[in-house]
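Given below, in the form of structure tokens, are the structures.
All of the numbers you see were taken from the coordinates with simple rules; none came from a lab. Keep in mind it's a predicted model, so treat the numbers as computed, not measured. Cβ atoms are built from the backbone, for glycine too; each structure is taken alone.
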Structure P
Amino acid sequence: MRIRLKLKTVEEQLIDYNYNADLNNLIYEVVKDADEQMAEKLFGEGILIGDKPAKPYTFSRLLFDNYKATHKGLIVKGEGEWLISTPVDELAETLINGLIGRYQIKVGKNKFTVERHQMLKDPEMPEEMSCFMLAPVVTSVFRPDGREVFCHPLQSEFYDLLRSDLIFKVKQIYGEVFDPADIQFTIIDPEKFELERAANLIHYKGKNIKGYLFKFKMTGPEKVLKIAFSWGLGSFNYQGFGMIDFLR
């Protein structure tokens, strides 16, 4: 399920590009306001899903209609929105309860009016999803020398990691295992795809995380598509990476 916050700022505001940690801290505050015990678990080892702890949520970037990218940060004004997504109904309900009476959110030094918030039910999954990213998708591997290397969408390894991650999440939520060969990804308009333009480097609590924003098609079993939509693709979902939406 998803929660959408409709935001507004009358004055122009300059937002630092590296605001993911601020948004994650805000989620902690919201959950804590509704259920302190859940907040401590969620932002500790994680809440128990099946027989393993997990942090089953992701969130979008701040999405404003009126924005300008500068070397100092993102200048925004007017109306915007922010989305949080989770496959766990109890967590979604806790988030909604924690947002009651919250008419303003703070992101770093910036403050935004919350005009309204609402719960969005997950749509029915089509056989093939045409999607875009609401937050960069990240995959990484550790090489034998201990280095963490971020993969990119022109490498087959990128998609192998997306598949294995989805299979792990689906097993945790549904207790079922699917064949990786049944999950396929295709870049939309590959002739227009530019790797450097798609790349996003985010600094998160002392670590540089490299992800990618691009449009793609995805096919797979319904439960796999549901988890991709509600939990996100790839790694670092709870740090604000991997959230997707349908192209409309």
Structure Q
Amino acid sequence: MLPVYICDDDENQLQHFNKLVSNTIMIEDMDASIVCTTSSPYQLLSYLTEHKTPSLYFLDVNLNTSIDGFALAREIRKYDPRGFIVFVTVHSELSYLSFKYKVEAMDYIIKSDSKDISSRIRECILKALELYTLPTNTIQKAIALKIDGRIISMKLPDIYCIETSVEAHKIRIYKRNGYTELFYSLKKIVKLLDESFFQCHKSCIINLSHVKEVNIKNCLVILENGKVCPVATRIVKSLALKLNMNIP
């Protein structure tokens, strides 16, 4: 089911838009659900940090807070790099700012165009659902890490494993050829990963789709790029079973 967020500082507009979206989902019997309707961008972000999954966002541009809709969208991208963002506003002249902020908006709906708004909402939800339900090998999932004021984006299928570095407070993210070392922790990054990843040891997380072999006797896993990772003794057999490998 596709989660839907709505944020508008005007309470009347917020409830009106919530009703339009809700009716569209119900009448069309769409596999979507409104999970957050709020006038506060901070409340939206608070909810989002606890429910990290690709979602559809309808955002007003002028939120009358310290951050506007574009800045909110940029924050959303840190937690949901593959989400679908739609700006809803009376300020048609500000549409160019969505490009300036580099937030990849799906659409820009003008509130004053009452005849068109319902059909535009419908089109946005249908398009988001179409993309949301595509196989994961068609749309590659990604994570966005905020480090020293920079946003580093990585596609999950490209990651083979992640392990703690010999240098304190750092991790190594291994791809096919070599690795990237960053100031981050396994505890934090594991929360951003999907079900294709498995923490096989307190010091290592592996991508199950890149496992070549599990050595049960020596408690090791060998990845397709030749990288060898330790596996905790208590879970080595369950890892082999998870990968549908024969256990001698």
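Overview of results
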item: Entry that produces 11 once relative contact order in percent (Cα under 8 Å, 6 or more apart) is calculated, selected from P, Q; result: Q
item: Volume of the Cα convex hull per residue in Å³, for residues 110-189 alone derived as 215 - corresponding label from P, Q; result: P
item: Answer label among P, Q for the case where distance in nm of label points 7 Å out along Cα→Cβ at positions 38 and 86, calculated from the coordinates, equals 0.5; result: P
item: Label whose coordinates, when Kirkwood radius over Cα pairs in Å is calculated, return 18.7 (choices P, Q); result: P
item: For 4.1 (distance in nm of label points 7 Å out along Cα→Cβ at positions 46 and 230, calculated) the corresponding structure among P, Q; result: Q
